[in-house]
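Undergrad: The next part holds the structures, each set out as structure tokens.
Only the coordinates and a few stated rules stand behind these numbers; no lab work does. The structure presented is a predicted model; accordingly, all values stated were derived computationally and were not measured. Cβ atoms are built from the backbone, for glycine too; each structure is taken alone.
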Structure P
Amino acid sequence: MPTTHTPFDMGAIQASWVVFDSMARLQPIHDEQGYDRMVVLMNALLDAVGEHEDHPLSSLLELVGDLVSRYEQECYPIQAADPKDSLRFLMEARGLIQADLSAIVPQSNLSAILAGKRKISATLAGKLGKFFGVSPALFVTS
């Protein structure tokens, strides 16, 4: 079944774009200056839109957010944490000591894991994921 497209009024789009572009300069991000400008626009849109998904500017916020996210992923990639570092972080964040995990893993094994001398097994990753309420993948080396 052929799809029909609504014809676009290119004259109206161009006139609107010229006005909009002079204010927002919405364009792909190629450098830090463009990134900074889009972050300022994104923050202003966040302030205006708030939690209202039906706000008239919500789709513009989504578009600007995608531009910012794409640039950040290309220029500032986040490396996956080592499983032992993730475990250490979760323990510290919750004020836990090794003995607090004794029902899940023997303390000698936990010490070896935190020292980097032993890997976290898939079974233990599942138990740790359940205990901390996170994905077990956090504890598996990729």
Structure Q
Amino acid sequence: MRGKKVLLSVVGVVQDVGAEEASDEMRLVTTGELSGEKDSWALRYIETQPDTAETHQVTFTMQNGVVTMSREGAYRTSMIFSQGNRFEGNYETPYGALEMGVYPTHVKYNVDENDKGEVLLKYQLDIQGQFASMREMRIRFAPRRRA
């Protein structure tokens, strides 16, 4: 099934080890594609690295209260966000792989009858077995309006 074009806003917030407040925030507004129905959805978009202009396809799947994120390209990874369940995987880079762990403390998503929705993720990120940061990701999307 071909998806519907959506406009989406992605906000990522990082709170580093020992920091009282957010230490970094990333914002992206782009277009993407939403496909699925009822309780099973996929949201896809292209992300561009600001320093290299390299692009990566990012896909979020949402089903049964679980969100899976995969990123393709030179910096690729896959993460499973299931509230209260730790996930361990790798973050692949051109320089080698890093062990990565995520422990989601909040996983929520919704898509309404008008294909408007959001994905909210809060999680602890570990790199190479060491606590790295607390992270929050908020994605909001709505059907793209034609000009």
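Undergrad: Could you figure out which one of P, Q the value 0.90 for FRET efficiency 1/(1 + (r/R0)^6) of positions 11 and 83 (r between Cβ atoms, R0 = 30 Å, to 0.05) was computed from? Show your work: numbers first, answer last.
TA: Details: P: 0.00; Q: 0.90.
Clearly, the read-out refers to Q.
Undergrad: Looking just at relative contact order in percent (Cα under 8 Å, 6 or more apart), which of the labels P, Q belongs to the structure with the highest value?
TA: Q
Undergrad: Which structure, out of P, Q, was helix-only ellipticity at 222 nm (-39500 (n - 2.57) for each DSSP H run of 4 or more, over all residues; to 500) calculated from, if the result is -18000?
TA: P
Undergrad: Given a value of 0.35 for FRET efficiency 1/(1 + (r/R0)^6) of positions 59 and 123 (r between Cβ atoms, R0 = 41 Å, to 0.05), calculated from one of P, Q, which structure does it belong to?
TA: Only one of P, Q returns 0.35 for FRET efficiency 1/(1 + (r/R0)^6) of positions 59 and 123 (r between Cβ atoms, R0 = 41 Å, to 0.05), namely P.
Undergrad: Same structure, new question: A value of 2, 8, 12, 12, 9, 8, 10, 9, 9, 8, 5, 4, 3, 1, 0 was computed for P(r) over Cα pairs in 5 Å bins from 0, in percent; which of P, Q is the source structure?
TA: Going through each structure in turn, the value belongs to P.
Undergrad: Out of P, Q, which has the highest value for distance in nm of label points 7 Å out along Cα→Cβ at positions 75 and 115?
TA: Answer by largest value of distance in nm of label points 7 Å out along Cα→Cβ at positions 75 and 115: P.
Undergrad: Matching task: 1.9 is the computed value of distance in nm of label points 7 Å out along Cα→Cβ at positions 27 and 67. Pick the structure from P, Q.
TA: It must be structure Q, since only it matches.
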